[in-house]
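Please find the structures below.
Derivation of every value follows stated rules applied to the coordinates shown; laboratory data play no part. Just so we're clear, the structure is a prediction, and the values are computed from it rather than from any experiment. Cβ atoms are built from the backbone, for glycine too; each structure is taken alone.
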Structure P
Amino acid sequence: MNPDPSLRPTEASAAIQTGSPRRCAPRDDGQVNVADAVCDATKRLRAAGVGSPRRDARLLLSLAVGAAHPLLLDPDHIVDPSAWARFNAIVDRRAAREPIARIRGVREFWGLEFLLSAATLDPRPDTETLIEGVLDAFHGHPAPSRILDLGTGSGCILAALLGEFPEAVGVGVDIAPEAIATASANAERLALAPRTTFLVGDWTAAGVGRFDLVVSNPPYIPSADIDGLAPEVAQFDPRRALDGGADGLDAYRALVPLLPDLLVPNGVAAVEIGDGQADEVVRLFRAHGLDPEPPRADLGGVSRVVIGRANPARRRA
């Protein structure tokens with residue numbers, strides 16, 4: 001079948017698709033076509049230190065013109081003035097290192113799309129390691145019926161787990177009211193609202209019974225390291241959701257002692273951790289009556305998740 005003529009692999013379209021160099025050549029009539037818009041934005045983003053400038057330029061132009069996918073852009077198509085204005089505005093935002101997910105207002109996680117807000121982390125693929133670990137922990141065991149998510153943020157972890165455990169109900173707790181509003185909106189969008197309850201408060205506010213599964217992605221970046229993170233994180237993720245204190249472990253010292261009173265006997269706790277923190281978090285689990293599994297590594301080989309079971313015979317050793 002012959003492709004749409006607008007998608008024929010001209011020299012311009014090849015430059016857009018492959019990232020090969022191309023000279024930006026404004027038209028004599030002052031209009032800008034797709035290829036030159038991408039070329040111009042790529043230069044601006046590269047100068048700003050963006051790591052994937054051409055890819056991001058294509059994604060942003062797709063967003064500005066309402067295209068379903070960057071490869072559907074006709075390189076010779078003239079960008080209309082309103083789309084050109086939108087494009088330049090969001091290129092400016094990306095040049096200021098605002099992540100594309102925040103410009104779009106949504107992020108995909110575990111195959112689901114989540115709204116973001118200033119009070120929520122931008123979910124990372126590494127966090128999917130926690131979901132995988134929980135599924136493995138319950139393989140061959142009865143599925144959890146009650147799930148608690150401490151520091152729920154956008155609600156992505158809780159929603160992903162409720163999708164995997166369709167008979168379960170969940171409670172999400174976060175100290176930020178705006179985060180709870182975002183998590184509630186996400187549950188509504190995903191048709192999970194009847195199975196979720198969201199509470200504003202600190203982790204002690206979760207005293208609403210015991211749970212088969214408690215999960216958390218707490219703040220774990222050492223305070224002094226935050227300003228050295230990529231600007232996309234340091235400037236746009238909420239500091240409260242990043243700052244783990246002097247050594248990054250403050251949240252675990254507060255959280256782990258609560259787990260014995262939150263879990264049913266043999267219930268499962270799963271927490272995300274930072275690089276180099278596995279040994280201390282495993283020690284905390286053991287000290288508070290939880291039998292930890294070997295830490296689970298993410299795709300980069302970094303120990304990313306600690307999972308343990310509540311051992312009723314070893315409560316608060």
Structure Q
Amino acid sequence: MNNVRVILTTDEMNALNKICSKHTNSYYLVIRAKVILASTRNKSISTIASELDLSYNTASKWIERWIHSPEKECVARLRDLPRSGAPDTFTAEQVCKIIAICCEPPADHGCPITHWTHRELANKVIEEGIVASISTSEIGRILQEASIRPHKSRYWLNAKADERKDERISDICATYQSALTKSDALVISYDEMTGIQALERIAPDLPMRKDKVQAIEFEYKRHGTQTLIAGMNVATGEINATCGDTRTEDDLCKFIEDTLTQQPDYEEYHFVGDQLNTHKSESLVRLVANHCNITDELGEKGKSGIL
């Protein structure tokens with residue numbers, strides 16, 4: 001069977017290439033996918049085995065297995081067959097209870113930790129009588145098969161209820177859409193970035209030269225943090241920004257006032273931002289009223305009128 005050519009469908013070809021390009025896949029899965037891909041190029045099994053640093057028998061086995069299991073998905077055709085051995089130590093009910101505990105805060109089970117470790121989880125399921133004994137490696141295997149990673153976390157943004165959500169979205173989309181067609185209107189989308197470290201390298205960079213990339217000094221001196229306030233012209237993509245020590249309502253007002261001063265030739269100005277309190281402050285309301293020559297009584301902050 002030294003000269004065998006495998007014919008792949010487009011979907012199979014894409015699936016195998018995806019397996020090879022994904023860095024988190026195991027070495028064995030990737031090398032088997034490469035064997036199948038190589039077998040489509042009119043190469044002998046001996047050549048494939050040599051190129052991939054495999055034995056002839058290994059390359060031959062996976063090509064033969066691929067050919068004789070067309071009904072399976074690509075990944076399944078590249079995995080080891082089930083091996084004989086002892087049955088599973090734990091029942092499905094026990095595994096479900098272990099996963100359930102892992103998905104609950106440790107504090108709910110009297111553990112003074114923020115995230116479960118394999119050791120703490122093993123001790124807890126034994127303590128609660130779910131299993132008589134279990135190793136940390138077995139806990140790891142159960143969690144890996146369930147794709148659960150209790151040692152990891154990430155931030156998320158809790159979207160607050162807004163009765164005017166659809167109205168706001170429609171208004172913003174219409175404003176952005178008109179940015180290219182209304183020459184007398186300026187549309188700026190703005191926001192702030194806080195806590196930017198102001199670092200000074202203690203030595204200058206070394207320029208790149210033949211066979212060497214630019215070298216940047218590793219050590220640095222801290223100069224506190226800065227806040228970036230930036231606005232993007234939606235029509236042109238041009239960015240206008242300032243850096244400062246703070247992010248107060250006065251800082252934002254100065255940014256908007258500078259934008260109005262630097263670009264005075266528009267009939268309409270649209271500044272689109274999120275609902276941060278400084279984006280709807282008293283200072284900003286008075287700035288807008290003054291720019292638009294509005295002389296109406298604005299009221300008192302938090303008590304009456306538009307304020």
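From P, Q, which structure was distance in nm of label points 7 Å out along Cα→Cβ at positions 102 and 222 = 3.7 calculated on? Here the read-out was taken from Q.
Each of structures P, Q was scored by Cα Rg over 2.2 N^0.38 Å; the highest score is held by Q.
If FRET efficiency 1/(1 + (r/R0)^6) of positions 118 and 278 (r between Cβ atoms, R0 = 30 Å, to 0.05) computes to 0.45, which of P, Q did it come from? Label of the source structure: P.
One of P, Q was used to compute distance in nm of label points 7 Å out along Cα→Cβ at positions 150 and 294, and the answer was 2.7. Which one was it? The value was obtained from structure P.
Of the structures labelled P, Q, which one yields 1.00 when FRET efficiency 1/(1 + (r/R0)^6) of positions 70 and 94 (r between Cβ atoms, R0 = 41 Å, to 0.05) is computed from its coordinates? The read-out was computed on structure P.
Each of the structures P, Q was assessed by distance in nm of label points 7 Å out along Cα→Cβ at positions 126 and 286; the largest value belongs to Q.
If you work out mean count of other Cβ atoms within 10 Å over residues 54-61 for P, Q, which one comes out largest? Before the final figure, lay out the partial values.
Values: P: 22.8; Q: 15.9.
Once mean count of other Cβ atoms within 10 Å over residues 54-61 is worked out for each structure, P has the highest.
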